[in-house]
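Next up, some structures in structure tokens.
What follows is calculated from the coordinates using simple rules that are stated; it is not laboratory data. These figures come from a predicted structure and were not determined experimentally. Cβ atoms are built from the backbone, for glycine too; each structure is taken alone.
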Structure P
Amino acid sequence: MSELWLDITDIPATGREFSFSDQAIWTGPIAEFDLPHRLDAPGTGLAATFSVLPQTRGALVRGRLSGKVVSPCDRCAEDTMLDIAIDFEQFEELPAEGEESLEPGLVRRRGKVLELDVASLLWEQFLLAMPVKPLCDENCPGLCPRCGASLKDGPCSCSTEEGDPRLAVLRQLKVPRDPNERH
């Protein structure tokens, strides 16, 4: 994954604002991890603004990621335009001088210079903003499991399966919705 380290050593105590709209921050990892999302369609793209506020033992990062992404619908696989909008806030602890951290962080110390990994921060926020199951429509019927036809256009010509005839008696079984209800 690409890295973009931002020098945050001399940020004033009041903080500093940053903006990023270079699509390579997101398109690089999308291609690297072979994800189905696209930012190349008209009207797509992401932009991030965030502020870095120095703290005694770290840096407070607050920002917003917004834009549009094309992703396949989870039910019908047609391209759908997704609105991305997420506000984020996280504290990144600075490693003490000479101290090695056991887990990688977004902030590193190189001599007297403190750096923030902007690419990793923005990629993480992008992943958090993406829906788990992107849908073109909440009521998308999806594809026929037998022939693969889109059910948006109406039912397909596949016959409905009756199921195993040995289990036909179980289709007559009535299960009460309320556990206290009796039939």
Structure Q
Amino acid sequence: MRRFPVVVLGAGGVGKTALTVRFIQDKFVDNYDPTIEETYQRFTIVDGETNVLEVLDTAGIEQFTNLVDAYIRTGKGFVLVFSLTQEASLDAVNHLRQQIISIKGDSAPIVVVGTKLDLINEREVYRTTIQTLSSQWGLPFYETSAKHDWHVSEAFENLVRRVRLRYPAEKPPTPKKKGPCLIM
């Protein structure tokens, strides 16, 4: 069983904790309580393989900018979160994406998640924008609702697949074949 440290990053108030708690504990956090840093763990089976995700739910990047580099260095996979009801939150995601690439390289496992899909009348980020950015960045985007549990697991499962591709399991060393036994 392999362990993967996953970091959830985004601007404050976009729903990082609600998304994380929905995935880890399968419940919806209704109230907004700014997170400083919280770590969760979940066993998950993706494509028949069991993995342990160590999910670090972070504060909004504008609050603890000095910690973001440290989070990126320790993470193997990244969930970049923006709110579908707040177009400006996409700027934070782009900034984080660029930071991750500068530290981890172009092949860093990243999924981008738009939250609050259920707030249809408040939507500011439209599918055409998401499709364009997904194409430009070469990253998968998910539109989710932690409240209704829409597409939350799919986003994390895709991230697990991307992390496994980027960091393949080390194969155990093969025993060396010994030559024939000679008795003289």
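Out of P, Q, which one gives -10500 for helix-only ellipticity at 222 nm (-39500 (n - 2.57) for each DSSP H run of 4 or more, over all residues; to 500) as computed from the coordinates? This value belongs to structure Q. Going by distance in nm of label points 7 Å out along Cα→Cβ at positions 44 and 60, which of structures P, Q comes out largest? Looking at the calculated values, the largest one is P.
Which structure, out of P, Q, was semi-axes √(5λ) of the Cα gyration tensor in Å derived from, given a value of 49, 22, 15?
Details: P: 49, 22, 15; Q: 36, 17, 16.
Source structure for this number: P.
Which of P, Q yields 24 for relative contact order in percent (Cα under 8 Å, 6 or more apart), as computed? Clearly, the read-out refers to Q.
In terms of distance in nm of label points 7 Å out along Cα→Cβ at positions 132 and 164, the structure with the greatest value among P, Q is Q.
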